[in-house]
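For reference, the structures are reproduced in the following blocks.
Nothing in this text is a laboratory measurement; each read-out follows from the coordinates by a stated rule. These figures come from a predicted structure and were not determined experimentally.
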Structure P
Amino acid sequence: MSSVDEIRAQAVGVAAAWSAEDAPDSWRLTAELFRVIAAHEPLLRRLASLPSDRLPALLASAAVSFLVRRDKPEPLAAYFPRPGAPQLPFDDAFRPAVTAFISDRLDEVAAQCARRRYQMNEVARYTQIALGIAATARSGAEPVGLVDLGTGAGLGLQLDRYRYLVGDRQSGPRTAAECLSCEVRGPLEPPPIELPPIADRVGIDAAPVNAQEPAARSWLEACAPAEASAQARLAAAIELTLRYPPEILSGDVTRVLPGVLDRLAPGREVIVTDAYLAVFLPPERRAELASIMADASRRRLVTWLSLDPLVPVGPAGRRSVQDLKLPSSLIRDYQQRGIFAVLGALAFDQGQVRGRLLARAHPSGQWVEWLDAG
């Protein structure tokens, strides 16, 4: 279980990540919602009864968003954008309105949190995953296997079907229905996104999401940031995954992954990805994941690409989920300026492992700072 103070710290950290000085106005609603959660003592006490791996602060934000979208209380509902619709300008009336809504509907918010799991499929994060593959995959046109951990609806299994705009550099299919854009920060230029052919794609999730079900789609929308472009990206990605339904296996990642790695074509390189999954596993299960991949690497090259915040989640974060060596300046920025993700790669080959710190990125994938000089 998480304490009230731990949940508050997580909410404050997320709010800080969405309220940087140069943040667009459309991000203000997300930041303010987490500030309200951090300040709402009755809600925090209810959330403290949930296991920490249920992500109580994030779960609460999704529960509030879900109920507001479902029941449409005015004027609050107008602030929450829907896919394809414009976003209402943010103003000072939002905070008292959402605070009153949580207080009035506290039992319902808590009930939603108790029965659901947080499933944030922020499609923009897959730009950083694609950059990681471009930086680490073997050169040439040999096909690879792609295994996405915590895949939800499987949106992260469509990497070669998105178009990308990273800084001013475009890549990916010109006919793609979805273009994911990402600002580049810092002095280093990320590699061009040139993906190998994907021969196999498998997702693993403890509670897979069936995007064909309207109720499941509504929950995915509630878990995505309350921001117009994020909602539009999610809607387009769901349509893509309905067109190309991936294989998604239900179960614990450490129990299902060994069988998936064993069944793929002998010698085929496998890329295992996780975006905000490993950060919520306890240390012993993260070590188990690495051990599984190390064992499989005696038969094939396995690369684990992780896009995760530092652990523990919140302002006390100081370690990579892959135990990569981190610059002290990066840790200091994380602790003082709010949560961001670290993109790391562990390459397992014949039981040996090599780690690389590749980049850091906004929690919603809106910017990337490349850190790997090659």
Structure Q
Amino acid sequence: MTALTVSGLEHPAPARLPELRPLSFSLPPDLEAPSPPEYRGMTRDAVRMLVATKSNGALVHSTFSELPRFLDEGDLVVINTSGTLAAEVDGTAADGSAVQIHLSTRLPAGLWTVEVRRDGLAYLGAAPGDAVELPEGGRVALLAPYSPGPGGLGVRLWVSSVETPERLHSYLARHGRPIRYDYVHGSYPISAYQNVYATDPGSAEMPSAGRPFTSEVLMRLVAKGIGVAPLLLHTGVASLEASEPPYAEYFRVSLPTAHRINDTRRSGGRVIAVGTTVVRALESVVDDHGHVHPSEGWTETVVSPEHPVRSIDGFLTGWHEPEASHLAMLEAIAGRPLLESSYAAALEEGYLWHEFGDVHLILP
């Protein structure tokens, strides 16, 4: 296991990415989902779903609302109940220029990792000791580098202190907004970035594989005898400037969830992880025999073909950018041939990418 335990004032280091042969393809701009499906005249659960089966290589085109049809009585769906923060706040740098602060990960001792952005890009010219003034007396002080920028130039993420005149979540509700990238057209409320089962705010960006779930789909799963179990992993910010490994993130796997996972697999059911965050959390607490243990702390686990997946049987995920580090996790779960055929089919059939796009269900 590679879970890191929180202790004292220590904070986790960025994760390491092994040498990989990334899946490379060209993503046409018109396949980048520009808005939530509800703003495109659809319901959340009406997005498309490609079902890929590892045992025979079969690919089936469906919609997410049909998820219960592809699962069996006795299976267990594991979800991440982390809620999305309005983690982008306007600020003013020391030279008077306008910048944006992206809150990424809350660290021990009340510190945060933050990204400073200017003109839509990571600002790499900051230095230790710099401060960014926020609305109504808020302030971010950059204390120490956390991770380098693209190509090793400058600093992208900083260990920082964040001061606000009121409780941070209340402050962000008034002055923050969801982190949004250029492929999203228009601004949408924080509710558009929340999964229906989110209970514990803390993610800089939405754990988006679970976005298509609705109360109706959850009820249909339960009615069929398919279990639903929660865990928690707070996601940090992504980078569109470079393919980077995921950073160390806080997670919690409870004793009841660990028991349900182990009982499901012992009785012949399948464990279906919803999103890369769930896989990362579970692979941080599984032993060599496939037994999941309860734990809480920081994980720097990076799942790749070099890291055998022991905790899950199936996987629901979105569609990931060319050469993204998450594709290494998909290859570890699906295998290279099924991954390549799935992405070729998704591109040919016009599936939509990113957090408001379509999804990919991988079954054993």
Structure R
Amino acid sequence: MPVKRLPPNPNLDHLKQQAKALLRERAARTADTAQRIREFHPRFRNSTDAEIHDAKFLLADAQLTIARQSGYPSWARLKRHIEKPTLTDRLDLPHHERIEDPIFRRAVNLIDAGDAQGLRAWLKLHPKLVHRQIAFEGWNYFHHATLIEFVAGNPVRHATMPDNIVEVTQVILDAGPTLAEREVTLALVATGSVPQQCRKQIPLINLLCDHGADPNSAIEAAALHGGFEAVAALIQRGGRITLPIAVALGRLEEVRRLLPAADGRQRHLALALAVQYGRVECTRLLLDAGENPDRYHPIGGHSHGTPLHHAAGFGNAELVRLLVERGAKLDQKDVLWRATPAEWAEHEGRTEVAAYLRAQEKKQDAPR
């Protein structure tokens, strides 16, 4: 789910009150609070709702959850951002303007200018620069960016990128970024709107794969972001068609073939993708196989809502009816806005779906 960005003038006392409120909400043992803790407290990343509700959970844990939900790795870092802000804390600025290191900032400017020759000379002058990291906070991703990650334009810094961005990227690759750095960049390229719009996405994917980046490291993220051209390119480069990818692409026969052997993580993600892309028959197969229609989507996969929330928000009446028929809860609230599926449909102007869900709520509430 997206981080909850801090307001321009955040108040530390108000954030402390949020942490205390989280303690009270956890005591109520609600599913949405458990999901929030699961996503933002690293100790509970793989915990069940019951494990989260029953574990020792102190005020410090609540404060850590609030800090990470705001995009900061710790309460101390959040506190520093509020009390002693620096240039990197200027969340209103694009990332390249928040770089305090002049050597690194010069390199990013050379990337953006498409100055391959100048960048090569700069990297020769500063050979350790290729592995240097710039810490950004208050954001979902791009927290410790290395130089090569800036070629992806993701997060968006400019509406375009240089025509010779492939050549520029090759210059950085020649300087020897690690495999992990190349694979992070591959995921950023495969999910980025700017490289896709500039028709540089596929050439960059091919270049990074030529230099050892594993296409499987980016293929699920590309599918989640609707990057079907990127998914196709990654498959051509050896990316595996797993259950989630088959669902995203709507390949029903492959879904049937892959489903029996798929593990729990794949099935969970597959259901999220089935709902996201309106794959009704895929959703039916996953529900038949035992997937829970009330489980929040997995972390990284629009995890703030359940399948019914997202189907209602998309206005997919057939999918909504299927989920309701399979027992999906009508009163379950999402994590961000604490709204029901019917309220999602109303907010998005999905009048047919909203009316159906309200009618189902009345049936459920009627005396028997």
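Say we calculate relative contact order in percent (Cα under 8 Å, 6 or more apart) for every structure; which of P, Q, R gives the highest result?
On the way: P: 19; Q: 27; R: 10.
Comparing P, Q, R, the top value of relative contact order in percent (Cα under 8 Å, 6 or more apart) belongs to Q.
Name the one structure among P, Q, R that mean projected area of the Cα convex hull in nm², for residues 147-194 alone of 3.1 was derived from.
Working through the options, I get structure R.
Using the calculated result -5000 for helix-only ellipticity at 222 nm (-39500 (n - 2.57) for each DSSP H run of 4 or more, over all residues; to 500), pick out the matching structure from P, Q, R.
Matching structure: Q.
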